[in-house]
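Read-outs: derived from the displayed coordinates by stated rules, not from any lab. Worth saying up front: this structure is predicted, and the values here are computed from it rather than measured. Cβ atoms are built from the backbone, for glycine too; each structure is taken alone.
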Structure P
Amino acid sequence: MKINLVPNQIQKTKGDCLIVFVTATNTNDDSYLLNISQKLNIDLNQHLPNRITNKVESIFSIPLLNESNVKHLLIVGSGKPETLSYDIIRKVIGKSIRKARALNYESVTIDSCPFEQSKLKKEKILQIISETLIMGQYQFSYFKSTKEPLSNIENINILSSSPSNKSFQAALSKGCIIATAVNEARNLANTPANELTPKQVTEYAKDMFQKDKLIDLSIITPNKAHQLGMNGLLNVGKGSENKPYCLVLKYMPIKKKDPIAIIGKGVTFDSGGISIKPSRGMNSMKADMTGAAAVISSMFAISELKPSLNIMAIVPLAENMPAGNALKPGDVITAMNGKSIEVINTDAEGRLILADAICYAVKENAKLIIDIATLTGASLVALGELAAAVIGNNDDEINQLIKISQETGDRVWQLPNYDEFKDYLKSDVADIANCSEGRYGGTCTAAKFLEQFVDKTDWLHIDIASVMKTKKTQGDQVTGMSGSGVRNIVEFLLAKEKSHK
């Protein structure tokens with residue numbers, strides 16, 4: 001699919017479908033629609049009721065037959081001009097492009113000029129449009145024997161007031177790169193666990209980066225993990241026939257500069273282990289590696305966008321399965337930094353593999369650690385399905401992430417990091433317990449556990465369990481695994497590059 005910026009010349013538009021956006025409630029009062037009628041040489045009043053609605057996502061579908069160079073016109077409501085937002089743009093672009101696809105069209109023209117006239121940032125508008133065009137058409141049908149015959153929209157032209165503007169072109173390209181990365185994360189998270197073991201994730205990464213000279217890829221095998229003392233990773237994975245691994249990706253364009261570390265939880269299937277989960281919903285635990293998917297895919301975007309910033313990705317990978325030799329409640333293990341951990345519940349396994357990955361990042365002199373994980377069901381209780389939780393030891397970094405999330409659409413909300421949460425993790429036999437025996441403050445206590453391994457490093461923890469899955473297709477979201485976290489990670493890192501210049 002090609003997405004192009006072209007001059008705002010509706011009268012020269014040719015092809016299958018033209019998509020326009022309206023804010024007026026009456027065609028007679030809307031100079032914009034009147035202008036379109038004249039430029040297309042059609043009488044819209046013959047096709048429309050006396051009153052149309054500007055209700056967000058409302059669509060008037062008008063076949064034009066032989067009346068114009070355009071076969072079909074979609075008039076999409078986008079609300080009042082003063083209430084236009086990035087989220088509304090996502091909704092109307094997603095709804096309209098899926099409508100055009102359902103009509104089996106191969107070429108579409110979108111008039112973005114009404115959006116450009118708003119107070120929103122023009123570059124961000126174009127980036128969001130390109131992101132939504134790609135993300136909103138996502139489908140995962142690899143394993144279906146009969147695939148739905150959805151049209152592939154080959155060419156999309158976006159009408160713009162300044163199509164040759166370099167910053168506009170860059171914004172469009174950036175949106176395409178980030179959206180492609182999000183869809184890669186969705187592919188990984190949607191893939192069933194029998195097709196994506198820990199080792200297969202490393203093979204996937206090899207394929208992705210084999211020709212990329214900017215990314216240095218290395219794999220920590222079980223033997224190497226044993227030498228490093230990554231006992232959290234090894235113990236979580238020892239109940240499965242599919243052995244644990246740790247993937248390390250380095251993007252280091254600047255010499256002698258400490259990296260920012262991004263860490264993604266990669267539990268390719270989480271049965272809960274000996275503390276086995278209920279069967280209902282367990283099929284979704286193939287996506288307990290969504291954090292890993294987000295980190296790997298973010299590195300793809302980083303290698304394309306090429307920021308002047310050193311970044312290291314660490315992806316611990318394991319299957320959490322019950323077996324005769326599996327990790328048991330009551331076991332005591334020693335993490336990479338020497339801290340002993342009493343295992344209260346084997347279903348609190350993600351924090352064990354993250355602890356080792358965090359220790360590895362500290363060992364590599366990371367100046368900032370960001371971990372992202374589907375870590376706790378408690379985040380879903382706290383925030384519903386509307387936002388991810390963020391907790392950390394540096395409020396400036398947290399506030400920057402929150403600000404970024406308000407534009408990306410991947411919302412995050414800060415939860416507290418009280419010192420007293422550590423009291424919930426006291427153990428009589430080890431330095432710390434892997435979880436509380438009670439149910440209170442589950443997301444916060446999980447983060448407090450991870451904090452015990454960051455040493456003095458600045459650290460952010462993003463719990464995306466609440467937003468792992470999308471249940472409703474709308475805007476840039478499609479039913480299935482969401483690919484959450486990619487946009488926030490990439491934009492956060494790009495903002496770090498700007499702040500360091």
Structure Q
Amino acid sequence: MFSKTLLRGLFMCAIAALCSIPAMAQTFDQNIGSRERPIGIRWWQRHLRDPSVEKFIARLEEDGIIVTKGDPIKFDPIGKFCDGNYPNALYANYGAPYTAAALGPSPRAIGGLPEEVKEVALELPIIRLAPDEAVVLVGMTPPPEAYFSYQIYLATRWYTNETEPGKNRIELLLNSLGDTVNMQTIKTIGLKPFERPMVFIYTADRGIDARVRAALRRAGYPAQIINTIVIPSATLKLGFESDSDTFLIANRNALWVDPLAGEAYVENPTYQVFRLTPEPEAVLNPFPAPPLRTRGTGQTEIDLTPALARLRAAIIQQYAIFGCTAKEYVTKTVAYEGYDFTQRKVTTLGDTRDALYLGAGTLPEFDLDDEMMLTEGEFLIAYGLNHMATGKATYVNLNAYTSGPSKMALGSAFPDDLEGSAYQYLSWDDPDSELTYAYKISRDCRIDEETNEPFCLQLAVPVAGCTNKDGSEILTDTSPLGVIFRLYLEPPTSIGAACPEVVYDQVIKFTCAQGTGA
């Protein structure tokens with residue numbers, strides 16, 4: 001039997017060891033952050049029970065799960081449309097690149113996607129999924145940047161015409177299915193979410209989720225990095241029938257700290273993709289639809305309405321001097337909630353709840369039909385509050401689009417572009433100048449052959465020689481135009497801001513007489 005003295009000594013040693021754990025953990029994370037090179041997958045494998053994809057696959061196959069390997073790809077709607085591979089450019093956020101998970105058909109699906117779906121989606125990386133299947137992403141998160149997220153979409157849906165069977169149709173929707181996993185909500189290790197190990201399990205079923213987690217655990221992957229994204233089966237038609245839904249899994253990125261590292265990531269995403277198919281088919285145990293993150297903090301930008309009104313008046317006054325007439329547009333929320341658009345059987349072409357989208361002009365998909373075109377002597381001024389300064393967004397930008405057949409971005413502006421732009425209308429010592437912006441959008445921003453006008457977005461098709469599918473030009477004097485403002489991630493909520501708490505960005509069109517110099 002131990003003596004009381006020995007027991008007391010052991011007890012004190014145990015207390016000392018427990019107290020040292022937080023300090024050890026802090027030192028561990030500080031060591032990670034202090035390395036000159038970012039921590040890569042090899043370091044992680046060497047220090048965390050040596051997990052490996054090969055072990056993971058072996059454990060799955062031991063459990064009777066068929067593993068089909070896919071590919072992570074650069075997801076470039078603009079380039080792919082111009083190559084003739086996508087139906088349109090999807091109102092892509094120009095300058096904020098995407099990756100996606102590309103997978104072949106399930107072992108249970110004979111022949112892959114129906115031709116009717118291919119005619120609508122062309123080569124979009126869409127898949128069908130059985131109710132007991134899963135898609136798994138394993139690898140590393142992106143390099144440091146202002147924002148990243150992972151999202152699953154309802155890509156296409158078959159709509160049956162009960163009264164006229166010959167008029168059944170398949171629609172391209174690309175509507176979000178619930179919340180993303182983003183840089184603020186991801187489960188991973190370390191103090192920062194960048195270049196960290198991660199696993200994503202996309203599934204509708206509790207049973208396959210548990211089996212995948214067990215295989216990961218046996219392969220050495222810690223539970224702290226495993227993220228399950230529930231596919232809400234109650235609102236979907238899973239499976240491989242002619243009228244089954246299809247899905248797309250995408251990764252958004254924005255504003256790299258190191259642009260070269262970001263470009264390398266997009267060209268070769270640092271994750272692997274797998275379809276997991278139980279054999280035989282499993283007894284279903286579907287997840288309930290997960291709760292949605294709540295938009296809004298109760299704090300509004302309303303008190304800054306007078307500041308925006310002063311900026312508006314200054315803009316109109318400045319161009320009135322040159323004889324320019326002003327036309328103002330109505331701004332509305334667009335693609336506010338994917339579930340809403342799905343229930344109304346209309347498309348968002350790739351929304352996310354991480355953003356509040358505002359739009360103006362001709363954007364018929366979003367019930368905006370105000371005529372907006374630009375010819376010689378005409379330009380737009382987009383203006384609004386600095387939503388990052390007010391705490392309503394982690395990052396913001398604006399895109400000018402044509403809503404013609406291409407749904408093409410014609411240029412974008414990010415926070416660095418917008419900063420300081422209100423000073424040209426308000427005085428340099430006006431405090432509202434730091435809380436607002438005003439940015440010109442024009443067919444021609446040139447002052448002379450060597451100089452461009454500051455704070456001006458010159459509209460252009462991003463890919464030289466790109467045309468609509470019928471060969472017509474994308475940007476002309478009669479092209480329908482629209483402007484979309486994006487406000488990403490209100491920090492306290494990890495979701496896009498609530499529209500009643502935001503003062504909307506605005507657009508004014510000016511038409512000036514030729515030779516006025518405006």
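Taking FRET efficiency 1/(1 + (r/R0)^6) of positions 184 and 392 (r between Cβ atoms, R0 = 30 Å, to 0.05) as the criterion, the highest value among P, Q goes to Q.
In this comparison of P, Q, the computed figure -10500 for helix-only ellipticity at 222 nm (-39500 (n - 2.57) for each DSSP H run of 4 or more, over all residues; to 500) is attributed to P. For mean count of other Cβ atoms within 10 Å over residues 96-103, the calculated result is 19.8, so let me know which of P, Q that is. This figure was derived from P.
One of P, Q was used to compute mean count of other Cβ atoms within 10 Å over residues 104-111, and the answer was 20.0. Which one was it? Display every interim value, and only then the final one.
On the way: P: 20.0; Q: 13.9.
Of the options listed, only P reproduces it.
Taking relative contact order in percent (Cα under 8 Å, 6 or more apart) as the criterion, the top-ranked structure out of P, Q is Q, with the highest value.
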